[in-house]
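Please treat every number below as a calculation from the coordinates, not as lab data. Since we're looking at a predicted model, the values are computed, not measured. Cβ atoms are built from the backbone, for glycine too; each structure is taken alone.
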Structure I
């Protein structure tokens, strides 16, 4: 069903206010004060920052808490298909995306309180998060940072239950700095004096050093992946270990070895926030966790039907070199179990390191079809993106759309070969458009 009321309200606000980021807390603080400071009336909050893995950590946190029978609000961004995906309201038996009328009414109240003053749309959307989460009872809230941390609009909460910092790598350099330690300092800005901190697996020692130093300076009790907790694979299962002992769990439902570390960070954060977590709940959560658009298989749907018969299709919204590496590793695991020729269908926006993303697939991908990202004004032209892929050592050609790429593969496929493995990715905007066109939006 088309969510007309909320969509119209958001479109109106986008015409009045800038779409981009203007990192500051002054405007959101002013607006929230007019709304009665709803950010101070939330259930215990797990506040998540990082370059990659934030969404997965949010999904694991939700699954773990709900497996314990708790109700959980979840705020994530961006959305893939509908704005409502940013707001999941906790409910018995599992949270649901906010209803259209409820969201539209909250948007209208926030816009009225802002009274036309200068503000970004993301700040308005964040104020809506706090309003909704404060007015609907729940046992916990999971809130994902939008960009950075220190000056992100979500960082007005005075006392989250825990600050969770996921892997940090170069991204959004124009806003956060061109060195990983500068980016880490911005992400570390969500840490609050004395509030527990969980630091997920870090690729860069410089980033980890900044996070640890900040936690120590603020007197935050902290837990560090690889030192205080970790996860590893044993006999095809996930083994989680911390100072309280071991948990032998099923492998996460989310594909890719990197999800072991993401799951571990969420388990550590839940415990650091003061929630009880039983082995039974953790086991159930690994099997129920759901996070669309990240190594999500497309087994059926309008687009999937256009691919060569028997093709294995994955969609993933990772869009920077760090994300490219973990997706490539996940596909390499698939290749070990079931060898197939790999093809990429890729679209990206111009603020990302396109060549760096493609470089992760060098020696793996047989060919890349580059497509425009129709949902973004910042789309890299598909012919230019093909050049970026060739710079990374890949064979590439521009095509008009994902559907065209799938049909081209189907019409030229040699049936003497195993059916192909196809990754559609490079942008969350692209993945959102694919899920919508395929008829499989997030639920």
Structure II
């Protein structure tokens, strides 16, 4: 047993029973981040329901509290944000800690680039290794001054009092976080800020800006806004997080006898690429009761076990499922035949190098997988027990908990503490559904 796994929080997981019943996974992390941010910058009081009680979103809320925003927590998953207006934030001398939240740091860079005060954004050990240059460079083109460590790494030292100018920018790599940072900086810029994407990404920021009353034009792959307007407080109902639902979609698809209903899942079309990929593989997933909540499309998802087969994952789906690839790797490793993934080089700069980490872990469980620079080739088959290390990556930890449900022996998953960043209570909800996963002894 490795010393690393012994020293850090770990799970033991193994085959449980078919997944049954109805579940509601926690609120959408991306919507929760943005609700706090825009609520803080709005005039008036914003009530947020369904807020994700995760470490990442709490870190974002703490940053705004440090900047002078009063945020109440009347009950779990609820926030009341007392907005200070576009120019009401107050600077602090100390660094602002984003924890593990890459979304928080990148979007905050856009907001803070337009303030009159200096700021420093820091993160935990994992976030401190994540590249920020693709955000800082276009912000610099708008007139921001942001210094980083060598290689474009955090901390981000943001100089206040800069006059920002709107730009027209084409993202070299599709990224909702970079797009959002530019649009948020554009709130403070003179003239129009226009963002073009090589592939459409999730449009949470655009939808929420519109909900807060900011004039914005957007369509898939395109967004335009001008500075100088006002955000007005509104109510935000956060839908259940599709990325969190993804683990149960895959688990119920691959564990024989499963039939599971996932309630009120956010169905933003720029987020649900995994759903399309699983259906190509033969998954039986039905959308029920489609509706809108908080400006976002929502549906209940009913998923039944179905034998999956390998596919060539269409590259057009990649931007719409970038966070769900660890779960897809598990589906591919247990499907019949070969699955090929291309065009997903961004996975190498997430919380971990997700291609390498998933490949190493799956090989440890007996899977046949070959890494490529921008993806992998996976031959489906059977899995056995063993040890894997998530390298502090919450999505990888939960994905291997799914793999363990089909393994012939127990799977020990190391370094799982960061699951709390996106999915607090995962173990309890998984156990309720019929999975077997819990703290390693």
Structure III
């Protein structure tokens, strides 16, 4: 077998492979002999059909099958011989494909980039630390109560946090527009669910009252056809309901699946959940800074095949998340290219760090992570046992732990500053940068 390789770009390789005719004929004859043992042809007993008849009937098919298998086999033999690491399936173009002659074909493909991860010392990380104070716990209990608020109809003017049952009709230039009307909808004043001014315009309204609101849609409104336009909303208030917060009692505690029936026990369980959330938030923020630093310090070119595969994976996830009748390939690739590129780059860089430092998942950390996740359930021992019986789930946990070990490896060399903050600041999501 003859092999030559041409570098057509930083990652693309054009490999010409020659396969001797003798090897092709050997593979063709092997298939014809297998066919002869089981072929059923009128006038001949099974296994007694003359090879000339077998060849006449089946040689073309056997040759096509042999050539396909040989191209696959010789391609992988060639990349091993040339010490190449393909990043995707090759595009194959036959040069000679005639019976009795050597087979020659061209395989064009991309390889994984070869690089060494560096620049650890240039990475700066701010590591937050915080505690769950009693005031944080009190705030969380109030949030939980508000999330389970009930409403009772009252005979008074509407206030912020009241729930109104309303009918409304929206018009632009005297014409009703799509999505601008509703009947019997529930609206909590101050929730920010409607466009600016809508909810404020209903404060003080009573049941049976009609109000006309002249409002302007924000310039960045999601429906571009309405963005920046002025509309008139005629709103009829059907009922006004005041909020009633639930008592912190056994009935309330049971809604959260907590066995404790007293306030102190409930506070203890909520604190545990808050502390778990705090640890995860701090860990996540450190990880994001490390990954951003690795990307900035190690610009690499990614194979188009990997990028395309990741875009398609994100398309599928988007369809699964949002539903509808749309197919993944109907979503524009541009929507996902930036995220896909970051994922692929990080995947390659993290894999290279694992290789450079010979990292392997730490079994103790794997078990600790499983126990941490299981602690959120009522029967943690059963959850732990389930993980250890499910190899796929175990591999996912090992991947998470290995990524954590990559972060720890980088932190040993990076510039790390510790900062004490409040619980609220520690768990607050990092705001995405605004587009120009």
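Here helix-only ellipticity at 222 nm (-39500 (n - 2.57) for each DSSP H run of 4 or more, over all residues; to 500) was calculated and came to -12000; which of the structures I, II, III was it taken from? Structure I accounts for this read-out. Comparing distance in nm of label points 7 Å out along Cα→Cβ at positions 235 and 259 across structures I, II, III, the highest value is found for III.
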